[in-house]
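Every read-out reported here was derived from the displayed coordinates using simple, explicitly stated rules and does not represent laboratory data. Here the structure is a predicted model, which is why all the values come from computation and not from measurement. Cβ atoms are built from the backbone, for glycine too; each structure is taken alone.
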Structure 1
Amino acid sequence: MQQEHPFAAYIRILGKGKRGSRSLTEQEAEQAMGMILDDEVEACQLGAFLMLLRVKEETPAEIAGFVRACRQRIQAPAQLPEVMLDWSSYAGKRRQLPWFILSALLLVDDGIRVFMHGTEGHTPGRVYTRACLQALGLPVADSLDTAARQLCEQNFSYLPLARLSPTLHEIIELRPLLGLRSPVHTVARLLNPLAAPYQIQGIFHPGYRDTHQLAARLLEQPHLAVFKGEGGEAERNPDTECLVKSLHRQQLTEETWPALFARRHNKDETMEIGRLQKVWRGEDADEYAIASITATAAIALKLLEPAITQEQAQARARALWQTRRRDRLD
């Protein structure tokens, strides 16, 4: 008689019918993800596991357990500068360019060290962060060691998930085969591999705000802000009000940022990456783009300084925009 595979126990927990199934505990989730990352799971088991999670929707405890397992297998560089803000970028953009990249640059030039990580190419027809950074001549790292060096030299680095965790990247790439997103999209956003005290995250489905917020509390993340961002990225859409859910030293808070325009702007039909540089230089005065850049920076500033008001954060973001180094993207 063939012996049962050790991972089968976790699939059984999730899939034992309406009455017999349940969610994984945080410890079980950590153990299950550990087996996946250590290549101790068959392909059919991985597919079944991911889709059972997708059908029931993952809990904060499950996400926290998955993240813990991933962090244990990511080795930070020995010579690592203090990173202030972790910025995840996993969605890609299809209606508007990734203006949040310029928001991050405002913070970087103000002395805030920003580490960005993400993936690209899993959804056709989207513009991804890596391609935009390369077009702007901004650093894209090939390892955590390279990222650490870039952070020391330039206060900014972007590392693709494929270099950070190849296995997580491979799971995200399964989306065309499975037809659905998997919990790894949430896990990757919460990785914070360099242990930055502040995290900013954008999601597409509003219901995941609570999952991110509560999982971050279980992970004892000091500070986090998560909101429904334009296209699923951490980018505020200035045409609509924005509910931001935050975590500050285990305290859960939320606040609504009002829309900045009375009318909605049209989608960007061309998605020309070169416009990022033109807007930064002042050669293109696109009101939507500038409002998105400063509004996103304002959310980040409010995250970094919870005591300031929305108005103060917005005013400071506008000031950073007015005094930006226009030649930094030459």
Structure 2
Amino acid sequence: MVSSMRKIAAFGFFCLCLMFGDVLGTARALAADKFITIGTGGVTGVYYPAGGAICRLLNRGRKEHGIRCSVESTGGSIYNLNALRQGDIEIGIAESGWQYQAMTGQGYFEQLGSDHKLRSLFSLHNEPFTIVARADSGIQKVDELVGKRVNIGNPGSGIRANMEVLMKRKRWTAATFKTASELKPAELAKALCDNQIDAFVYVAGHPNAAIQEASANCPIKLVGFDQDEVEGIVKANPFYVAATIPGGMYAGNPENIATFSAKATVVSSESVDPEVIYQLVRAVFENFDNFRTLHPIFSTLDKKEMASQGLSAPLHPGAMKYYKEAGLIP
């Protein structure tokens, strides 16, 4: 009887040890996990689903690398760049022009100074500078915006920052236009179709909901640049690339439109573990065909362009490691 009791007790102790070992093992596994957050933009924009797509691909390999990724809806580029500087997030999505300003300490970031720790991972889709005019406005060329009622973007927005690049190049001021309004993106289509403005500028991927709304409610004209002017703007501003808005995307606009474009870029800080960055970049690039299906705007992405275009900040060592392994950079 005593022997049987000892056996039962021993077996119970053995089970307890196994159970404790499992709990301890789980605790150790959880402790070993690395948590990262991607700062994106508003939930109705492209940055938020882009961040979600990146996180989903990274999280699929969590058992292998122990990294957990979550997405945060934020105020967009400036918020993300400031949050990276402060260490509040590990990854952020930012328009290439804002990335350039943060890296060089210019424009909005002049008082903060250069963020020397800012690092590039890769770029995403083009965000072309787009001029949308009423079809009856008489605006056929960029220079014909002079003397018209033009929405130049609300202060602090990406639209305004890019418009100021063009205005500086053209030596324009707000007084150049009959009216220089500062409406927000959600107000543009109605203002154009109600004949409150003659044209507005927009910086975003295509097709774009605001432009589609305008084209559905009144005749519009997309206004392009001469190729020489595009080349000059891109040469003077390294955060831009030449771009084309395909013809037929919007009603009444069958021709391709030449313009310049910012890039949506994915950035981080040099303080983020290179292995985390390596695994994130690897997850996207080794599941590239899948990634390109996760949003219509990703369909034309090219690996080599993503590893090089629109990146003002130096590559993060983790990203550089993957690109060299994959033969995307020398």
Structure 3
Amino acid sequence: MKPTFGYFSDITQRDLTYALELGVKAEKAGFDAVWTSDHFHPWVHTDAKAGFAWVWLGAFAQASHKVAFGTGVTAPMLRYNPAIVAQAFATLGNMYPGRPFIALGTGEAMNEIPAGASWPAFPERMARLEEAVKIIRMLWTNDFVSYKGKYFRVSKATLYSKPKKPIPLYIAANGKKVAGLAGRYADGLLTLPFPDEHYRDVLFPAFERAAKAEGRDPSKLEKLVELQVSYDPDYKKALENTRWWAPTVLPVFFKVPIWDPKEIESHGKLVSEEGLKTAWFISDSVEDHIKNIERYIKLGFTNIHLQNSSWDDTGFITTFGAKVLPYLKETYGRE
């Protein structure tokens, strides 16, 4: 399976129209996909944005030509009803066949509680995710679907505008339980940077065992990773540009019911430069960034997308389009 390379155009840090323009530039530069976040609240308060991802994706689809696009990630079970998630992406798949994808996850409190949803413990969120995936899959392909789960129900539901081609559905997982869910139901496992042994000993085995148990061939499923990177010819700027994302270094905000971006931002100020370096790949060298991406290809990832923290977005897209993507596609794109 040839690796593909995506660009993450974030709509919590960048102006929405500007983010759209960056996505179009990324397509022209040779990226294979454009990703965006699906947030209600951003990670921090200062200089933040938080557009509605589905509307943004529709605008991007119209402004671009053939590049794939989708979310990383959508939580389809609290502030969203899974039937509506299915309808939204079926609409994109009907109008732009073969282009949309969706990555699903168990969510974050900052996106659910402000919108009036609860924040249940992880086992319930995982169970809700499993039910939601089943409903979405059924509605994309079947007519007059009825389903009665513990958390969700649909009654003789039909999407009258179904996707014209299958929509890739990925599940985001950082641990073995949700990785197993991805193996059972998804077209691929999406994860984040970890030490090599976490992939080798935890995520990949759980993903592959679950796929085989369902009679699925793991070699035909994708392994995806989102790489947080910061490139600038000036290393100091590359480092400073990651400061906005400091709260994401703290695992607690992925687990506990804290949802005020002002409070989250205040905790992020306690993160040291060394802490930022653990979460972001920071370098002023194009060659270093190539080697970093190659590491994940050699680990077995087939779908890699880059979230750039540098404020020189155009410089990043131009540089990677001219010096990084051609090398990677030539080196690893051959059968």
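Miscellaneous remarks
- Calculating mean count of other Cβ atoms within 10 Å over residues 50-57 for structures 1, 2, 3 picks out 2 as the one with the greatest value.
- Here Rg/Rh (Cα atoms, Kirkwood Rh), for residues 170-209 alone is compared for structures 1, 2, 3. The highest value is that of 1.
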